[in-house]
Structure 1
Amino acid sequence: MTEPVDIDALIAQVDGGYPAALSPDVEVLEHGRAVFHGTVDERHHAANGFLHAAALVTLADTAAGFGALASLPDGATGFTTVELKSNHLSTIERGRITATATLTHGGRTTQVWDAEVVAAETGRTLAVFRCTQLVLYPRD
């Protein structure tokens, strides 16, 4: 295992970046699991007035990405996403959302993460998400 991840340093890296639009905060970040919360409102709506799918994907992908960093194998320096998929099952107009990401496969060269995004107030599943991460190592 690599050294523990500095959560504050990671949050500082996304502060002002795209994920910051959801005001994310971290509840859990450990090897194999990450739980992130965010807040959605009318700024996150698509032209049709519904919550834009990208808002849910952003929180799920951020949780999975932080989880990937916390779960890198020895010698790895990072990762990059090579595939992601989401299914959107419900929506909300505004409120807190929670993404729980879990490591499904943690190999030397790839990681697969599953995440569920729920409406925090009701617990209703809004989206399910899966991504594959390519683990990066230093070049010789």
Structure 2
Amino acid sequence: MNSVFLDTDVVLDFYVQREPHHETALRLFTHFKRAKTRCYTSAVVIANAYYMLAKIQNARYALDKMRRFRKLVSIAPLNESIIDTALSFPYKDFEDSIQFKCAMQNGIKTLITRNSKDYPKDQLRVADPSQYLSANILNKKS
């Protein structure tokens, strides 16, 4: 079974309906369901998405969306080894370092984010939602 790691921006695009990215996020989650893709994220993504949703709407709204989201994803374990490793790598954004190392340590080969430029591409497949959908739709046709 295929597995992917989802970054915060993809989650927010879906639940906040951020344009012009909402339609792609909707297609992405539909694709995951149809393809039976195993989706992962980290506790950091859940916390960040909750925080942003609560600021945009309110706490009740944010909790509802995060409960629904949890039905779609598994939480990849995040431990002190991942944090220590992320602290030792000079990526642009510390949060991105955590997500990258979390995906790697949990054997997840694909990370989906809209800020793919901030991630190294030599150890994981890093794709934005449109790239991921295009590549996977083309692979199904061949």
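FYI, it's all coordinate maths here, none of it is from the lab. Just so it is clear, the model here is predicted, and its values are computed rather than measured. Cβ atoms are built from the backbone, for glycine too; each structure is taken alone.
Where does the value 5.3 come from, among 1, 2, when mean projected area of the Cα convex hull in nm², for residues 38-109 alone is the thing being computed? So the calculation was done on 2. A value of -0.63, -0.90, -0.90, -0.90 for log10 I(q)/I(0) by the Debye sum over Cα atoms at q = 0.17, 0.25, 0.26, 0.30 Å⁻¹, for residues 22-61 alone, calculated from one of 1, 2, originates in structure 2. Between structures 1, 2, the greatest calculated value of mean count of other Cβ atoms within 10 Å over residues 30-37 is seen in 1.
Computing helix-only ellipticity at 222 nm (-39500 (n - 2.57) for each DSSP H run of 4 or more, over all residues; to 500) gives -18500 for which of 1, 2? Only structure 2 yields this read-out. In this comparison of 1, 2, the computed figure 0.95 for Rg/Rh (Cα atoms, Kirkwood Rh) is attributed to 2.
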